[in-house]
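Structures follow.
Computed from the coordinates by the stated procedures, all read-outs in this text should not be read as laboratory data. Keep in mind it's a predicted model, so treat the numbers as computed, not measured. Cβ atoms are built from the backbone, for glycine too; each structure is taken alone.
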Structure I
Amino acid sequence: MDKRHRDKIAFVRVCSGRFERGMKATVARTGRSVSMSAPQKLFAEDRETIEEAYAGDVIGLNNPDAFAIGDTVYASGSPKLAFPPIPMFSPELFAYLRLEDPGARKAFAKGVEQLLSEGCVQVLRTRDDLVGAQAPILAAVGELQFDVVLERLKSEYGVKARLDRMPYTAARWVKEGGWEAVEAAGDLFGVEAVADVYGRPVLLFKNAWAVGKLADDAPDLAPVLLPYSFAPSEEEQAKLNKAKKRK
């Protein structure tokens, strides 16, 4: 594979039936129709275009930002089929990712976007930076994810960056009410409200005790918090995009 050509490949397992090159498929989460014109079989650095695949096979599909981790894809024209989605669980490590060379901002932004699309790490934003003009917040389960991000930015994009750690160890997504629910709760001591990559509110806590204390400080907000999230549907994303524009 040519490292200078940064295309996106989604790995998909065929669960039933027969896959044929060129067939039309629908992404269950968004309803988006996708043409499977260049399915590939990958082994190390080698690629091979395939004509068909069967249940149990894993194939690579060019991903024009159509797929998210856990998506179900089914043949267009067939009855809708959707497996349960794969959740994004609460990270335990948080840090601002700072660019050390302002002249490399374009490469930095491209690298962060690529690593995010691969699921290498979760990216959060401060509420006043939903467009991504400021330093992103990396959210990870383990230290290795941070190491991978820094090394790949350096080796693949020529970008040197550093991490500024944040004092939080837990995240909770606001399931209902959105930013209005967060604002209605008022000032929450020791809690920081940020946004995930889709613009949804996420609350960061310093420890488990702070998570539990929220039930006393904001009894209306605590019941609608979740320690995980799913990629939004097309309808949900449209609502989030409208909310971003109002900001």
Structure II
Amino acid sequence: MRINLNFELENNIISKEYRLTIISFIKNALKIYSQNTYDILYKDNTKMKAFTFGVFLPDAKINNDNIELSSRYINVTFSIFDNQLFIELYNSFNNMLNKKYPKDENTKSQIIMTLKKITMQNEKPIKQNKIIIKFLSPLVLRDHNRETNKDIYVTFKDDNFNDILNQSVERLAKEFDFESSQIKLTPLNLTDSNGNIIQEESKTTAVPFKELLINVSYGKFCLEGNINLLNNLYKTGIGSRRSEGFGLFEVL
């Protein structure tokens, strides 16, 4: 299930770490509405969460540590796998309508916002085992090295990309109790009649998050796999850090 939150900002210049403000908003809304749900999700912060989100920033221009927007409104789209969690999140957000967040204007987040509108979004049923998708928030894939206890973030340009992707899918399926199988994510390019690439539809970049620079993939891709599995991944999102604003996609 998907919902869209429309926020009004007090300033059209925001921090590159805007995802942290959205995460803080989610936690605060849940804590006010249901301490029990908050504890289930966040008391053990390593717990995998059954939702993902993406933030739409209108005509974003990056300037040093900030992002300048063309308007003072942003949209945040949530996809929620679990029905009960959907109800809890929806009610939590509804309870925050027309309330400024954070209340303290001296907050370190640099973003003061007010939730103005909540709308439901229709999901698009997946009926084929090969689809074209577009990421609404970048794909993060983390390869953890147990010996060094360090994370390496891979993109579709890395040879082990689909291997790490499928390891991530297996963990998701185990956590949320659905059947897993192999999937394949392939970058897309526009070509001319001679097969020459004229536009890359799949791209990579480095995104600042929690004082790290994380390598991510974004844009349009071809996703192949079992139809039931693809429908589940459409709801959960794919990859690492999904509940922190990564891995949400739409079907084109």
Structure III
Amino acid sequence: MSNIHRNYKASILLVEDEENLQESLKLNLELEGYEVTAVDNGLAALKAIKNEYFDLIILDIMLPEMDGIAVAENIRLQNNDVPILFLSARNTSADRVLGLRKGGDDYMTKPFNLEELLLRVEKLIIKNKKLHDRSSVPDVYEFGPNKIDFAAQECIGKDGKKYELSKKETMLLKLLIENKGEVVPREKILQVVWGYNVYPTTRTIDNFILNFRKYFEEDSRHPKYFHSVRGVGYKFTDGKES
């Protein structure tokens, strides 16, 4: 069993439509101590990703319903940085480049060596866990006089009052804070907060930002924390930037 599992049991989504290969991979990954969810088509993969957190996705490219490249593109549009390891019978350099450009972190061709696959899986999960340990937003986040409790879905605003947050308000706050100092495109917000097939109007997002300014800004006309970038998206700053 690999070292990563001594204190942490990683979760893997295996997307493979070849039944025998799927069963064999699932068994060997479970023997390594991983929790494995297996599906056999692209749409089922997107549904699983929407409902669960995974530390790694092993993704076949030639899939029914939606191919692996399209699945990877959808995952990245949701601002989901889960590592993706492509498995494919396509073995040209152009195929590998395409897979990596479309969101893959690694690419292995079939047939493959099982020991090599397991080593690559372990390295991708360890690398991703280190990144998240360093950059993830804590359950309670403070900026200026404000405090957000993501777990409780509530906040204390500029006036010291407590406000209940809706699930979507909580998700949007977390997304903006995770990308502190960077403009988050409107399309990415739609994907992450509302889902890739449900599109509210731009005004809906604007109303959320207006609510945040009401909770947290001393002067909502000259915001210090929550900024709209016309025609592009929205940005959070913690007030410490010049």
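Kindly point out which one of I, II, III the value 13 was derived from, the read-out being relative contact order in percent (Cα under 8 Å, 6 or more apart). Provide the component values of the computation, followed by the final result.
Numbers: I: 18; II: 27; III: 13.
Only structure III yields this read-out.
Comparing distance in nm of label points 7 Å out along Cα→Cβ at positions 44 and 228 across structures I, II, III, the highest figure comes from III.
Can you rank I, II, III by Kirkwood radius over Cα pairs in Å, for residues 12-83 alone and just name the one with the largest value? Could the numbers behind the result be given before it?
On the way: I: 12.6; II: 13.9; III: 12.1.
Of structures I, II, III, the maximum of Kirkwood radius over Cα pairs in Å, for residues 12-83 alone occurs in II.
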